[in-house]
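Visitor: Just below sit the structures, each encoded as structure tokens.
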Structure 1
Amino acid sequence: FFLFIDLAIEVFSFLCSSQGFNWESHSKKPWYVDLKEKAPVIAQAGVTDIWLPPPSQSVDRQGYLPSQLYDLNSSSYGNEAQLKELIDTLHEQGICCIADIVINHRSGWKQDAQGHWNIFEGGTPDKRLDWGPWAVVCNDIYRSGGQGKQDTGESYAAAPDLDHTNKQVQDELTDWLNWMKAEIGFDGWRFDFVKGYAPKYTKLYCQRTDPSFVVGELWTSLNYVSGRLAADQNFHRQQLCDWIDGTGGWGCAFDFTTKGVLQEAVKMELWRLRDKEGRPPGLVGWYPKKAVTFVDNHDTGSTQRHWHFPDEKVHLGYVYILTHPGIPCIFYDHYFYWGLQEQINQLLELRLRNKINAESKIKIQAADFDMYVATIADRLIVKLGPRFDMGPLLPKSSTWKLVMAGSEYAIWESTKKMAGVAPSEPEIIVVKSGPSETGDENIEVKITSDMSCETVNRIMEEVPDMVSNLHDVEKVVEECKVEYEDEEEDEEEEESSKKKSRK
């Protein structure tokens, strides 16, 4: 899944995504049918976007060696009609559908006279995507006899690399992507193997297709010293930032930096979860609104297990990504097969209830080998690690409530009213009590217990004389007043601290 939740100010801030398949999904009953049956469960969890597998005819059953791009009836996951039904069902549940787009390379349909697999067939009766060696880069390591220009990225060994500098390649891939949106119903794109071609081409395809969401798979090696993961991963996350910038801001990126650091940190190395500047160590620490955080996917986990999270610590991975900034992505296997569904649902509910989003403020209070403590959005305090004694960092029971706890983790939720939350209707109850002695209408205002403190304080500052039920809500008014004063004190302390640091 992708957990994507919408926010008016920043489209991706509240997103929560999910990967809707694993490496073996092709071998089950038509996967599209199976996933369609699970749509209500996925939607109820709070997932806003779901990443679906590559839909085109492919040399491999997983879909990552595509050939006839327009042929959606030869996929191992099901046929075109079943895919459309799945997408329609997900849309009815309020879930956007993200297509896995594999366009770095393409498998040939037949060989040329020299035996190179560089003759392509698009999967239609006409000439769309019917290409020849001119569409393949000239320096392809696949030895495909390519006649195009030089590759603009890294080579892919299993199939011919496409020449994205070629205008016909650009135009016909654009047409195919727009067909995938208009005719099939996809909303956004997950671009596979984006290190294989320059990010400016991802930008071009996005500008021409206007997807609802874009995420790229830029999987490169982290920094290791003497076989151990280095503490400083700035170079690695800078690569992710550079790719995002290269797309003109269209693309988000899977936060492989956070994944790599987090799966080492949970092995009694929780000090890794704070960088030198006191921020999270991955892309989420630098560019949180563009960071898609995840625990595992079909490559790193599933049956491939190329770079998997420690099995016994997977639950800690979700405690981290579902309470922290970034756009969390839930792996299908973990949600449906690992017995984590209830815990993940509880974490999602906490995230939604407290309006945690991609850019929520985070303050890391401790990052030792056996304990990590962070406050997120002034709404949640998250503790990871086996250390029981938190000392002075133990949240005060007067303002914090323990809401979740398990093996090596605990989460507290603020008991204060949330400020700045959009009010539920009606927030301010206006009562017209008939004409006054002057002939004007008497206007009365009632304060309700579900009002945000921001609204309560505004009423008491601007129209206190109009409140008709002040006696009944004295406690609410007083609590909001105290919270307002506490916030002012915090702001003063923060400003004082900034002045000292500037000096």
Structure 2
Amino acid sequence: MIARKEKIILGVVIVFLLLCSVFFGARKTDYMVDEVWTFGLANHVGGIMPSYEYGKKYYGMEVYDDFLQVKSGGRFNYVNVWANQSDDVHPPLYYVFVHTISSLFPDTFNMWYGITVNLIAMIIIIIMLYKLAKEITSDVAQSIGIILLYSTSVAFFDTIIFIRMYAMFTMFSILLAYLLKHYWGKVLDRRFYVSFSAIIILGMLTHYYFLIYTFFACAMFALHLIFEKRFKEFKKCIIVAAIGGIIYMLCWYHIAGHLFRGYRGKEAIQAAFSVGGLFSKVLVMLETICSETSMAFTWGVMAFVIVLAIIRIVKKQFRFNYKVALIITACLYLLVVVKIAPYNDFRYVMPVIFIYYIVGFTFLANLLGKYIKKINVSCLIIVFVLATNLANFITRDFYVPKDYYSSERVEVFDRLKDKTCVVYINDNWEAIYFYVPLQNVESYMFVNNENIDILKEIPGEYVLATTGGHLDEIADYVGDSYSTYSNLYYYFME
């Protein structure tokens, strides 16, 4: 149970975080291509790519409005969401929520429709993380400290303003972690089995990588049950997990096609069986994690945890408890995801970052608690890490990576104003890259390799835009001078 005083504190924290999220969201300059695609997958009827004519001049954003908006006659069309996701590479739950909010405002588009889903998940994340921390520490000050340190980090706000399913993924990761901790020393009852099954099904309907997290988390819980000789409960868990899997397959049988016939599934399988590269990928990911959390705190905790683990193993004091299970889960998840993910991107580890804060805070609190009163220890750690979190934001001018702000990007947007833009691409989906830039131009046109000679016929000044993958194809039509950001190139032709 959460006492009234704790509820007030949580309420204040949540309101503060909502205000901060609005601040960072309002500073969002651009979108990653997948963020724009989120709305197309959730709302577009007639396919998962935008529709347009090559060689036709467009004024206004009609191409994108048709792709991103829910039309008045297509509100709450969940059959279409299901169909779109069957043609994509992700399960549908997040898109269902984005479509629901978009349906409340037909014929309009706003990034906040997607961020709102994340804000709802954020509220649940904070409440459940507090409950999980309290289960682990049995200490109010430490529990508040954990949610404060996590929720004031760059990593946290990156998760919230990134318009993808990773905030929801994080929410289900915390829900599962809390459930397993709550029943770590209790008899498993009907409530556990129902909750366990529901979390697995909903988490897997959010992101396929949730299966990886669930596998390792449940493997640790299974080891605990075996060590405690709770064999009947262990067998029931296997049965419930199997039933949950069957229900999931009935809801979303497209997983088989996505994993074994889809391009992302094939990429993951090839990466899993490829030789080499893991160590360097892990180092790059750890560097990113350090950058998005608090660098001094990160390296300090990592070094401390490693040294302490070695000492305990040498002294034969190692004990398999919930915190050990939690950190093993996070480490194994990181290793597997870094190995199979299509990109070495921070978004894939967002859902387990909370584990780092729990383990780091409690290890430091336990160590320093031998010399200082507990409340002072918690305050000391909170002040130190809040200071490093603040310093991290200051060095970034209070921008976060997922707002996609850069001076180069802003400069290009300014130069595009009132220009004619020609976008060279060869696949319809590539137009999604240029959603924000084209909002600044007077008119635009898409060309491909079949009608590229149009470039010779365009009179006056114009801007030729393309992606890094097409530079060789347009080399005969452009000079050496261009502006670039995020693998997008702009040639200002005269």
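Visitor: Figure out for me which of the structures 1, 2 the number -20000 belongs to, where helix-only ellipticity at 222 nm (-39500 (n - 2.57) for each DSSP H run of 4 or more, over all residues; to 500) was derived from the coordinates. Can you show the working numbers first?
Guide: Numbers: 1: -9000; 2: -20000.
It traces back to 2.
Visitor: Comparing relative contact order in percent (Cα under 8 Å, 6 or more apart) across structures 1, 2, which is largest?
Guide: Largest value of relative contact order in percent (Cα under 8 Å, 6 or more apart): 2.
Visitor: Out of 1, 2, choose the structure whose coordinates give distance in nm of label points 7 Å out along Cα→Cβ at positions 333 and 357 equal to 3.4 when calculated.
Guide: Value 3.4 for distance in nm of label points 7 Å out along Cα→Cβ at positions 333 and 357 corresponds to 1 out of 1, 2.
Visitor: Taking mean count of other Cβ atoms within 10 Å over residues 237-244 for each of 1, 2, which is largest?
Guide: 1
Every read-out reported here was derived from the displayed coordinates using simple, explicitly stated rules and does not represent laboratory data. Please read these numbers as outputs of a predicted model, since none were measured by experiment. Cβ atoms are built from the backbone, for glycine too; each structure is taken alone.
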